[in-house]
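Following this line, the structures themselves.
Every number here is computed from the coordinates shown, using simple stated rules; none is lab data. None of the values given here were measured: they were computed from a predicted structure. Cβ atoms are built from the backbone, for glycine too; each structure is taken alone.
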Structure I
Amino acid sequence: MKFIYLFILVNFTFLFSQGYIGKVYNSQKAINIREGQSDSTRIIGKIKLDEKFIFYTNKKNNWWKIDSNNGVNVYLNKHYIKSNGQKGVLINKKIYTDSKYYLIIKKHRFKAFDINIILVRPINTKLFLEEFYCKSLITICKGDSTMHNVYYDNMDPVGSCAGIYLPKNQPLENFFIFSKFGDYEGEIFILSSSGKLVKSDGGYFFITKDKKYIVSDWFSDLQGLSIFDLKQEKIIFSKEINLMLGKWYNIDNDYYVLAREHYDGDDYLYMFNFDKMKFIKTDKKLNKNFKIVKMYIDLSSLKDCFCN
């Protein structure tokens, strides 16, 4: 598995279209690409005559944005761009077209940051084993500069789901949370308003009523739990445990989970002690005073949780 860390600060989400696949036109040699939307801006590099690229149209002027593999936004005058109208995305120096792949692209924005999430999967299921199940590239830009990328080369839906998923609405004002599923190795990413990113094993999560902790069960073939301290902005607990965790419950300010020690064992209510960071087995029984804890990113409610 391959990944690169990034910083993401997001407040709302909307979909945007794929770019178009283009080639150099009206030139007998490699053409300059620039950092800005005019001939006076600095030259970043060149595009060869036989090189395909992704471009985005611009109704405001003649300078169209070009996707580049180095993460820098560059521009080319539309006079030099030719396209047959086919759409696609650029990931890790390869173009994926909408004729062969499902391309899911989402854009998020928070303050000065723009975040793009790209998910790609083959339309022909026979290509899953020949090529990949699901790729993802997440980028964050500030202005015309790309700050960081997260790249997953192949997320396998072993265990049920695969992809990058976010809560329908972000539950905290100063943090943005998203999770990666697949490969029997779920992960949770927590971004603070300062730009700090924390990654840990996880997947589904909930936030304690006192807004002190984010608690995330591992989406994995291993049983584990991760806890993020919202004040300290760091993981204070993340390890494998000897319990098979079920639903979480809250009563007053205490948190319980219905769990068993082995697959065919009996279920008991275990209280999690946040002071000692440990589970305590109890003889309590569920009653109407126990409230089911709201879990975020509940994939069980989705009709399709494969690479979308």
Structure II
Amino acid sequence: MLKAEENELLTRTGPGTPMGALFRRYWLPVLLTEELPEPDGEPQPVRLLGEDLVAFRDTRGRVGLLGAHCAHRGAPLAYGRNEECGLRCLYHGWKYNVQGRVVDMPNVAAGSTFAARLRHTAYPTREVAGVVWAYLGPPEHEPPFRAWEWTHAPTGQLGVYKILQLCNWAQGIEGTIDTTHTDFLHSADVRGRPRDHAPRLETQDTAYGFRYAAIRRPDVDADQSQYVRVSVFALPCFTMFPPLRGRGVAGMDSQRSSCSRPSCPSTTSTTGSTASPTAVADRSPPTGATIPGSSG
């Protein structure tokens, strides 16, 4: 069991926290593409790693992720007008582009250079496989975007959805990667699972995190085979588990997390025990989201 101070260290991801600094060195899932369906559409409030933000799709289709409150008087930009390649605050009309630059300041006298000296909080984004990703860390340490294996699946073979979980990111990961609870909570959904509910666990450290095997004694031919179920954890908050499912659990704050879950139908035929997920990753020290995948 964790001590209270260890739990605080692990679960707090806001600005200025050790885990927050770690998470901010990775590209993280923020929201689904379908939540910003059209250019100049309605802005969407976002909370991620203890920060209040606002996401919008501008006239050119680019996704901006800005600090939630106008730099002028703190009005919420989620109520702003999304128009002509910028998000305009409803209070005094200040307008921000996706880079956080103030491109219009109608209540300031013409010729003023004040707008050019301002930079609003803005984070880079990428849209990949129906998910909007963002990097919230120092610009000088921005890693290359590492596309997950599932992001290359054809559109008709990929489904992505988002879940709001009333728990911190570590609890979300723990519930996802824990193999023994499936024998009880999901017993009606798991077919062919042996009656051995206390598997032997073997772990392997990897460049992307770790993977572990839950090894069970099968109900038949136990002297010739084993039932092996492999789960993958990739830093900082991604999991992959049979059959061909994965989750990214990004902490909104210490009590809530947003879970993005891709699911791909199997294209590999397997027989016998459950197929083990494999992992593909950059073998250099990880500086960004790596690439776990699954083969069955």
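Identify the structure, out of I, II, from whose coordinates distance in nm of label points 7 Å out along Cα→Cβ at positions 185 and 241 was calculated to give 2.3. Computed on structure I. Here helix-only ellipticity at 222 nm (-39500 (n - 2.57) for each DSSP H run of 4 or more, over all residues; to 500) was calculated and came to 0; which of the structures I, II was it taken from? It traces back to I.
Computing relative contact order in percent (Cα under 8 Å, 6 or more apart) across structures I, II gives 13 for structure I. A value of 4.8 was derived for distance in nm of label points 7 Å out along Cα→Cβ at positions 41 and 217; which structure in I, II was it taken from? Of the options listed, only I reproduces it. Given 3.5 as the derived value for distance in nm of label points 7 Å out along Cα→Cβ at positions 121 and 249, which of the supplied structures I, II does it correspond to? The value was obtained from structure I.
When FRET efficiency 1/(1 + (r/R0)^6) of positions 89 and 225 (r between Cβ atoms, R0 = 41 Å, to 0.05) is computed across structures I, II, the figure 0.70 traces back to I. For which of the structures I, II does the calculation of FRET efficiency 1/(1 + (r/R0)^6) of positions 113 and 153 (r between Cβ atoms, R0 = 30 Å, to 0.05) return 0.05? This figure was derived from II. If Kirkwood radius over Cα pairs in Å is computed to be 21.1, which of I, II is the source? Computing Kirkwood radius over Cα pairs in Å on every structure in I, II gives 21.1 only for II.
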